[in-house]
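A.B. asks: Have a look at these structures, which come just after this line.
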Structure I
Amino acid sequence: MVRLLLVGRDKNNFEDLKSALKGYEDIELGLSESGEQALAIIPGKAVDLVIADEDLGDMTGLELVKRILKINFMINFAVVSGLPHDEFHEASEGLGIMLQLPKRPGEKDAEELIKTLKLIKGM
């Protein structure tokens, strides 16, 4: 079982991604509407991948990654960002972010996420 946590305040941004991920039988999908809510969930729940929106209202997706790494550095991350790839890489360097996602990730992004995560986890 692969456990994912989607973090974002605008539910519409992740609708296509959620629909695509629900097609995988071995995926458990959790939802959080803010960075602080996600930070409260992480210590008590095994999470393999956090998928964070760019702006969470109470912090950015990159700020959330930095804070989660202090709690559990074994979690993988994907972050939505409108930055050009080079700028995103520069801003996220050293955080171990698995993938940069477009503003409204969809089915193709879900496939890439799951394929990459399973490769990392040796599944």
Structure II
Amino acid sequence: MLIDPITVAASAPTPALNFAVVRSDGYGSERWDTVNGYQLTFSHSSNDRTGERHYMKISQTLNATSPYTGDVSKQTASVSISATIPPFGWDASTKAALVKALTDTLADADVTVAKWISSQS
């Protein structure tokens, strides 16, 4: 199990985050940063036929004003990453390298998070 709490350093515009465990069942965990309105979820599954699946999601909940009605309500946005690995052919280092290839691609100057979330592909 990961440490509790998970502390993530501030990186503008995101403040420092402190994720404390609120649920853990051996197949994953749910952690909350109640100060900043973030939730962090991990889940893991594995079987001999389909292989492994690892999932991580971060969500943020804010009180937002509707541009249509002016009403304020809680709204939640999330970003997730999922790794699905066959039961053979990948060892720990090649699994890690595949995930790093994805995050490196997203960080690349020709891709960037800003371009991706503006629907460029």
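A.B. asks: Rank structures I, II by distance in nm of label points 7 Å out along Cα→Cβ at positions 5 and 69 and report only the one at the top, that is, the highest. Intermediate results must be reported in sequence, preceding the final value.
C.D. replies: Working: I: 1.6; II: 3.3.
That would be structure II.
A.B. asks: I have 0.6 for distance in nm of label points 7 Å out along Cα→Cβ at positions 61 and 109, calculated from one of the structures I, II. Which structure is it? Show your work: numbers first, answer last.
C.D. replies: Details: I: 0.6; II: 4.1.
Label of the source structure: I.
A.B. asks: Comparing relative contact order in percent (Cα under 8 Å, 6 or more apart) across structures I, II, which is largest? Walk me through the intermediate numbers first.
C.D. replies: Working: I: 28; II: 13.
Biggest value here belongs to I.
A.B. asks: Tell me which structure, out of I, II, gives 4, 15, 18, 17, 14, 12, 9, 6, 3, 1, 0 once P(r) over Cα pairs in 5 Å bins from 0, in percent, for residues 13-76 alone is calculated. Don't jump to the answer; show the numbers that get you there.
C.D. replies: Details: I: 3, 16, 28, 24, 18, 8, 1; II: 4, 15, 18, 17, 14, 12, 9, 6, 3, 1, 0.
This value belongs to structure II.
A.B. asks: To test your reading of the models, identify which of I, II gives -5000 for helix-only ellipticity at 222 nm (-39500 (n - 2.57) for each DSSP H run of 4 or more, over all residues; to 500) when calculated. Can you show the working numbers first?
C.D. replies: Numbers: I: -11500; II: -5000.
The value was obtained from structure II.
A.B. asks: If distance in nm of label points 7 Å out along Cα→Cβ at positions 53 and 101 comes out at 2.2 when worked out from the coordinates, which of I, II was used? Provide the component values of the computation, followed by the final result.
C.D. replies: Details: I: 1.1; II: 2.2.
Answer by label: II.
A.B. asks: I have 11, 30, 37, 18, 4, 0 for P(r) over Cα pairs in 10 Å bins from 0, in percent, calculated from one of the structures I, II. Which structure is it? Present the calculation step by step, with values, prior to reporting the outcome.
C.D. replies: Values: I: 14, 51, 34, 2; II: 11, 30, 37, 18, 4, 0.
That value comes from structure II.
Values quoted throughout were computed directly from the atomic coordinates according to the rules given, and no laboratory measurement underlies them. Every value quoted in this text rests on a predicted model; they were computed, and no experiment measured them. Cβ atoms are built from the backbone, for glycine too; each structure is taken alone.
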